[in-house]
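Asker: Structures for review follow.
Throughout, read-outs are computed from the coordinates displayed, never taken from laboratory work. Since the model is a prediction, treat every value here as computed from it, not as a measurement. Cβ atoms are built from the backbone, for glycine too; each structure is taken alone.
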Structure I
Amino acid sequence: MSTPIANVNLIKGERRKQEGKPPRDADACWGAKGNRLVAGKDGKRHKETQYYYGYKDQVSLNAESELVTSIIPGKAKDYDGHKLKKLVERDLKKVIGVETVAGDKGYDDGENHYYLEQKGINSAIRLNNYHTEKKDENKEGWMKLKESQEYQEGLRERYKIERKFGEAKKWHGFAR
């Protein structure tokens, strides 16, 4: 997943809005990138949500060839989990062998894991803690997935994907 920043001056955009003019980039919107730990005025650390103004593209990438196989452009506020099926379907239509799908916690949705299982594809989507720290019997299935060899191998391959996103942002202007 990538989070390009809109090439928009927010102060000027607000001025345009007050003058009754349309925004320069009508498709850009606010989205949450995630949380980070920050020190408060009292010196204690707490979580703070990071927001950005722009877009969020959903991207599938072949870890072996390190080539992008599918892209779904979207708004910053879009939920990642709803795009996984479409990415996989696009790759399957291209007759790209899909054995394992790895992804960050944004794709950790029960429906996505079920979909991959039905397609015979291994899931290496990083699990949110609420699955593995449950206090009931439903935790067992998630723990079995987390401890599987396929899951572990998929997570070990994710660095190749993250590296490509870093390269795109640093060298190819993908941040904007």
Structure II
Amino acid sequence: MNIVAFGGSSSKNSINKLLATYATTFFEGADIQILDLNDYEMPIFSVDKENKDDYPIEAINFVKHIGSADLLIISLSEHNGSYSAAFKNIFDWASRVESKTFQQKPMLLMATSPGPRGGRSVLDTAKIRFPFHGAKILGTFSLPEFGKNFDSNIGITDSELLAEFENLIALSKNELSVD
């Protein structure tokens, strides 16, 4: 099984990238590819730029990585209640390369934030939007108060949140017929 995971932030200390990476550890034996959004930095999308220069190679490569996945694990950061500018720009370009950007790939969709809502606004937005772009969302998870509920050596520290998370992983494995 090939898993492609990323956090929807360009921060070098992205808590969402940490959460997505943590989720991959529950899939023993899988080939894991953790994407860094900084590797896909492109000009701000516009139709004029697309018409003038076609698609940036970074957008094409991003779509290829998505296409190589048997499972996508995405944890979105929330900036002012929506996607980060870095993710939104990649998503805009990638959707021009392939309108069904997520290519019917099974997806675990997550979000976390330092605050008590855990990125729920961006998660709600993505749950509605991503299926239009070919996402097969297996389940969602929001981790509130990242600094309080996550330890980089242990993972999720709150027992109720951990149980919810492990339930999502088990459901996903069952859906994918993975042990």
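Asker: Out of I, II, which structure matches 3.4 when distance in nm of label points 7 Å out along Cα→Cβ at positions 75 and 99 is calculated?
Answerer: Structure of origin is II.
Asker: Work out which structure the value 10, 40, 36, 12, 2, 0 belongs to, where P(r) over Cα pairs in 10 Å bins from 0, in percent was derived from one of I, II.
Answerer: II
Asker: Another question, then. A value of 2.1 was derived for distance in nm of label points 7 Å out along Cα→Cβ at positions 27 and 83; which structure in I, II was it taken from?
Answerer: Here the read-out was taken from II.
Asker: Which structure, out of I, II, was FRET efficiency 1/(1 + (r/R0)^6) of positions 19 and 107 (r between Cβ atoms, R0 = 35 Å, to 0.05) derived from, given a value of 1.00?
Answerer: Structure of origin is II.
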